[in-house]
Structure formats: structure tokens, C-alpha cells
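*Asks:* Several structures are given next for inspection.
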Structure I
Amino acid sequence: MSKPTLGIIGGGQLGSMLATAAKKLGIRTVVFCDDIDSPAQKFSDNFIHGTYSDKEKINEFISKTDVITYEFENIPYETLNEINKTKPVLPKPSINRIIQHRLAEKDFINKLNIRTTQYVLITNKSEIDSVQNLLPGLLKTTTLGYDGKGQHLIDSIKDLNELDIDFSKGYILEKLVKIKKEISIIITRFSDKKYEIYEPIENVHEDQILKYSTIPAKINSKILEQSKSWAIHLAEELKYVGTLCVEFFIDKNENLYVNEVAPRVHNSGHLTINAYNISQFENHVRAVCGLEQIPLKKISNAKMVNLIGDQIIVYRNKQFEKNEFFFDYLKKDIKNKRKMGHLTTLIN
């Protein structure tokens, strides 16, 4: 039986790593992206450039692929749903529709009796007057936004007067919790109750961008088991196929909260490339392409550091130790706050 050709929507570093993992498995890839300079084209077998509403380009993409996945969640649902009528899209477009909208995502999580921070939909400025119990809080756009984009810290009503916010875009207000630690769980679900789950990863952010990820996470056994259990529960309820990331907060009282779900491979899981026998990227390809599920084995403890902006320059000319693994995303332009690469160090 011949292996399928995998279509990947989105051409950033996650798309690059998916294409690299697919090549290792002998699977051809076609990347479709609206960025003519997307780095993933350097790692894929074929590249198609076009907007996500360009029917002609999308049909060309469909004709060259057998199964399709995506590297980020902010792709129009209509586009994914239309493609899914002809070729399977995994994870399912209906999952992406829930998760790309913060209110729908949090409602879904809470209906499963999984804890999130308190939140409320905000449609105009005056509504915040009646929910001052949620202050201090984070005002977030319901759609789009990542690495801190589309978010405003609101300590008091007075702060709103200093911000120029277009409430027609849709916002939710989330009550701030006193965060002790942030962790994430990466899980790959193949089918009903068939999954591989990585150990919790401890994360540190700087300027709302992930800077460091480390395994093992320094957490107690209760948090370890609860985070895994909630990740499994979410993946099963969504009937998810592929790799999923669940991001968590731990507060000062050792309470666990789901922050958000990413329906894709995730930045915090980059260390799995070197720290495990099967990376999050290879497992995603295996799941969506219907390949063999192989039990996970941890090779080593590890720490990953993101290289942001011009930090990449020093690393491009650096000599590395045997336990250090440098990844250059080969992006055309170096920009402030842009993830340009990462370094994983294996730790005994």
C-alpha cells in the first residue's frame, strides 16, 4: 500500500518541522501558504502560494494531496470545511472552529467540568462596569491573537480610558490568577482511546512569548496526573486525530487551570524532537496519515530556548556541544519578537 501525500496549510516553522518529519517517514508533502517567502517550502516536496480564499489555488492543492493538515488555527473555517468535502482534513475543521474562538473554546472546556479562569464576553466598554469582580483581568480578542497580540491588561476601569479598543471585534475578559507556574501537555490521539502522551513541559514566557521549555516540569504528582487526565479528556471529547497541545496555569495554591488549547503541534513541544524516540511532529504525521502508532520512550531530560529576533545571528556562527541541537527556521527577514530558531539541550 502506497503512502499518502500530505498537504500542510501554513508555511512557518511548524510546517517546516512537519514536512521534515514526513520526509523521514517517506511521505511527500505539499505546503499551501499565503506567504510567498514561507520557510516551509524549503523543506517540502511541493509549494503552492495563494490566499486562503483563492479557489483555483486551493483546488490545485487538493489535487496534489491525499490528506490535509494545518500548522496554525487561524485559517478560515469555510476554507477548511470546503477542502474537507473533497479530501480529509485532520484535525477536523469543526474542532478548529471551536478552538479558534476563545469564548467557544472556554465554554466547551467548562462543559467538561475542566477548570479555566473566570471569564465573560464583552461587547462594549460599559459591560466591564458590571463585572469589576473580574478585575484585574486580561481583555482578549475572541479571535486571532497569539504571543500576546490582541490582549490588554486591565487593572481598573481607569485603564480602559487610556486604551483605544474597537469592541466590535469581540472580546472576553478573563480574571487574572496569581500564577506560580505554566505547563503544557502534548498529546497525539490516533483514534478512540489510542494515544501517546508526553510528560508535562514547564514553560517560561518573556514579553508574552514562550522563551524556555523544560522537562521534567517541577510539579507535584497530583498536578502531573490531573494535567494528563484533562488533556486526554479533551482529546477524546473532540474525537481529535493528530497532535494537540493543552496549556495550563498553576496558581499559588496549586490549583490547575486550562489556559487554552492549540489544535496542532506546539512550540513548547520542540524539545520532543531530541528528547523522545518519536517527536510531536512525527506522531502528528503518523496519526493523520494512518501510520503505525509506536510507544513513546523518553531519551533524555531537556531544555529548549526560543531564539527571538536578532538573537539568531550569534547562534548561526556558534559551535555546539554534542548535547546541543540548533534549529534555524530560515526565515527571510529578522524581525523584533519573531521566532527565528531554537536550541535544545539534552540534560542527564
Structure II
Amino acid sequence: MNLFRTTRTNQLLIVVFVLFIIYPFFFQSFSILLLLSQIFIFSAFAMSYDILLGFTGIVSFGHAMFFGIGAYGTGIIIREFQGSFLTIILSLVAVMMLSALVSFIAGILSLRLKTHYYAMLTLALAQLFLMAAEKWRSLTGGNDGFTFFLPVWLMDPTHFYFVALGFMIVIYFLLYRFTQSPVGRILQAIRENEHRVESLGYKVFYYKVAASIVSGVVGALSGAMYAYTMHFVSTSVFSIDQTLNVLLMTIIGGVGTLVGAIIGAGLIELIHHWLTQLADVFWLFDRWLILFGLVYILAVMFFPQGIVGGIYKIHDKWAERRREKSSYKSQKASRGA
């Protein structure tokens, strides 16, 4: 991705972020604010997965593990120690440390081998966390889950909307700086040709572990924010559906583009919300996973590089045609002279 394209993308994003900031001052629909808050949170979750899949070339089948760690970790701490501002900060620090430790262990155990070992190990660990959440009823409430209470100011939909929006913006620019840093450039080189990077003297294993830790921490923070939205935590946060959703968000939006993760999250969440409403009208829409599959098939057929990748490809073709026309005109003018 060239510098011009990156700059234009960030300029467009800033305009969109400003529109989101002023939106609540004109519209106060509780359901829309809640939906947008969830889109912001899942955008951050999708960006965390894109660090693995899009920028490093690592596939994870258990990324929901970090999402669940964040949701359960912050939920349990707030429930046990009351929902003060200090408790919220401590819970976020705790889930960051726990997710970093888990992602470090998973990376150490598997990333020296082929990346599909990492995929299977994360899937196995996610299932272990799911079983622990189901069986440790005294702490987690089992399949029934548990509720917790937040400070009054955070319970307000408008206030939380701004918190979720700020969270997404901060995560985007932090991950953007990370991907544009020397470490991020090396991760992208590993994605393209791991053996060549290793032949240049770089310790590929350490860079992969670093990507795993960054992805896991951001995924856990997204899970914590999701728990704040619902004021409720259940075993669904560890389900394979969460990983499939974030995989769809990343691929449909465009892998290797943080903007694509945001677009994919918004599209998937809007479709999910729309199909859920239509399910009350027609029974077919109750099987929204089937329709999600159709959306995925269409996206792969018409946008194999994702929505953002497809847009970039069209832009590059137009730019190439303009260059060819300009070159032809200049050659014609020089011959005429």
C-alpha cells in the first residue's frame, strides 16, 4: 500500500469518525446507539484478528478465546468488587495481562512449527476455556451466565457510545502505527516470504509471538467492551461462532487492511441486525447463518481481495489507464513537434 493511498484512507476515516462523533447530538435512538456501539467494538475485534491473518499470515481458529477472556475477566472483577471507575481500570489491566500470557504461551508452544499448529492449538485452548466457563458455576454461572453493574454514567447509552467510539479510534491508530513500524513491516514480509526474511537474519519466531500477543490483548479488550455493552456475560463469548464472525468480517472487508476490518464488522453486524428483525416476518430469515454463508460466497466471487482490496484494485486500474493515456498523449505531442 503506497503512502498516497494510506494518507487518503486516513483522511476519509477522520471524516467518518467526525460524523460518528456528532451523530448522537442529532439522533437519540437507543437501539441505533447500541448497534453502533457494538459495531465499534467488533471493528476493534476484527482489527485484532487482521494483525494475525492479514499482516502476519497466521490463521487462528480460536480467537474467540481472547474475546471471552476479556468478557469474563472484566465481568467477574466488576461483579466481585463493585463497578467503580478504579475497578474498571483494574479489570482492563488484568485482562490485558492474562490475554498476553495466554497468547505468549500459545505462541511459544506452536509458532516454531507451521502456522496451522497455532490454529489448532488456539481452537483447543478456546474449548478448554469454554468448558471451564460451563463447569465452574460458582464463579461463572455456567451456561446461565451472570450480570454485573457498571457506574451510572457508563450505563447511559449516549455516554457508552462515545466510550466505544473512542475505543475503536484509539485501537485503529495504535494498530496503524504498529503495522507501519519496522516490526509491522517485518511481519508483512513474513506473510509474503517467511524463509527469505529468516535468511536475512531476522528471528521470525519472535516476531510471530509479538503479533500473537498484540492480537490477543486487543481481542481481550474488545471482549471487555462487549461485556460492558451487554452488562451480562455467558459462555457464548467463547463459542466458535465468534471466531467465524470475526473471520468473515476480516475477509469480507479485506485482509491486511485495518479499514477493511472496520467495514467488514459494520457490514456483518448490520446484516445480522437486519436479518434478526426480518425473522419475525418470515421464518427463512431465522436461519441467518445460511444467509451469512451466501454473503460470504458472493463476497469471495466478486471481491476475492475483500471490499477494500477490490476498491484498491479498481483504483489501481484507473490510475494505470490514466498514466497510459498521459504517456500516449505526450508521445503523440513529441512526434508532432
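A short reminder: the numbers here are calculations on the coordinates, not readings from a lab. The model shown is predicted, which means the values in this text are computed figures rather than measured ones. Cβ atoms are built from the backbone, for glycine too; each structure is taken alone.
*Asks:* 14 is what came out when relative contact order in percent (Cα under 8 Å, 6 or more apart) was calculated for one structure; which of I, II is it?
*Replies:* I
*Asks:* Still on this structure, I have one more. Given structures I, II, which gives the highest value for distance in nm of label points 7 Å out along Cα→Cβ at positions 50 and 306?
*Replies:* That would be structure I.
*Asks:* So, one more: With mean count of other Cβ atoms within 10 Å over residues 10-17 computed per structure, which member of I, II shows the largest figure?
*Replies:* Largest one: structure I.
*Asks:* Among I, II, considering only FRET efficiency 1/(1 + (r/R0)^6) of positions 138 and 186 (r between Cβ atoms, R0 = 30 Å, to 0.05), which has the greatest calculated value?
*Replies:* Top value of FRET efficiency 1/(1 + (r/R0)^6) of positions 138 and 186 (r between Cβ atoms, R0 = 30 Å, to 0.05) goes to structure I.
*Asks:* Comparing mean count of other Cβ atoms within 10 Å over residues 66-73 across I, II, which structure shows the greatest value?
*Replies:* Structure II gives the largest value of mean count of other Cβ atoms within 10 Å over residues 66-73 among I, II.
*Asks:* Thinking of I, II, which structure, once helix-only ellipticity at 222 nm (-39500 (n - 2.57) for each DSSP H run of 4 or more, over all residues; to 500) is computed, gives back -26500?
*Replies:* The read-out was computed on structure II.
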